[in-house]
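Have a look at these structures, which come just after this line.
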Structure I
């Protein structure tokens, strides 16, 4: 951790963003690794490319924060408000995101592997092209979340509400969707081989050109070849 960078950030968003406006500071990578930023209000802060490895961000207000290409490996973000946060191309490996608010957040092309996202709120959150391998997203609200082209191998979505989600062209070997709500979701060209949908609600889902085989566990009585277009 750079103590000078830490002192700048804890003074608040207004001071930090003003500091960022100086030409010499625009491309400085803030070293906040291992720092305690818990319970702060950092809404709208410009923290792009920051080093936040192992940082304590519990219950921190991070709505609308720019964390583009930031490194949050092993960071603790439990209970934080991250609505509309910009985390595109960031590294969030092994982070604790338990019970966070990620409404409308941008995590496109991010590395979100082995993270704890249990009991989180992710309505319309975008994970396009992201890697979530091994993460726990169980018991979460993920309505209309966008997982197109994502790596969802070994991810747990058990008991999550994922109605309206777009899983098109994603890969999900070993993923657990048991007891999940998946109504009106899209699985176009998704690779569903090896995924478990035991007792999941798959009403009105579109699995056009999706891949599945005997290792894909569907709910009893479910027909994976059915398409909503068959009703017309």
Structure II
């Protein structure tokens, strides 16, 4: 099975192609939110380098939030277009879950933190179960960095551009059980989106191109979502 996966939920564009779980192509480009100019050319480049045509793809996977309103809108529109043009299924993946995969099969609690702008962050916690599946421990949240729970009796690794940006707040308690992942791991890889998308495909958790909308956590973003996606 061939999967084309992409992420536009932050200031980067990421695209990957997988055959089953084997990664054939995986790139991430920091484009400072100009998603509309970059996403389709990068998808085309991925297809050229792998010798794969869009018609060959069996599954599309894309992050559907939380994240940048502009980026998510662009990603969702592209995903809908691909679904309608090809008739192929698609899986929507949590941005925070995809980010958690950057930590690898960690024994620690993984706290994904994305910069939400406006002085806020998107946050969710994850841990690997004994069977190797990633489990989400709390609902996605949007909150002020000072309100992040960062004093823990358990080993926790914070990961994401929000964790890097607000590292001084996270480490303010000098808790030795808390660590921050490298800045090299702060952005979502599309290969992670693909892996999670394949898992959703196997569980038949697929999107309906006619009805799905990105997931926004802020009321102002939700108002824009309603006006732009439900016309």
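Please treat every number below as a calculation from the coordinates, not as lab data. Model, not experiment: these values are computed from the prediction. Cβ atoms are built from the backbone, for glycine too; each structure is taken alone.
Overview of values
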quantity: Read-out Rg and Dmax of the Cα atoms in Å, computed value 19.1, 64, structure in I, II; calculated: I
quantity: Mean count of other Cβ atoms within 10 Å over residues 3-10 - highest-scoring structure of I, II; calculated: II
quantity: Structure (I, II) behind the derived value 25.4 of mean count of other Cβ atoms within 10 Å over residues 11-18; calculated: II
quantity: Entry that produces 4.9 once distance in nm of label points 7 Å out along Cα→Cβ at positions 19 and 187 is calculated, selected from I, II; calculated: I
quantity: Source structure (of I, II) for helix-only ellipticity at 222 nm (-39500 (n - 2.57) for each DSSP H run of 4 or more, over all residues; to 500), computed value -2000; calculated: I
quantity: Label whose coordinates, when relative contact order in percent (Cα under 8 Å, 6 or more apart) is calculated, return 23 (choices I, II); calculated: II
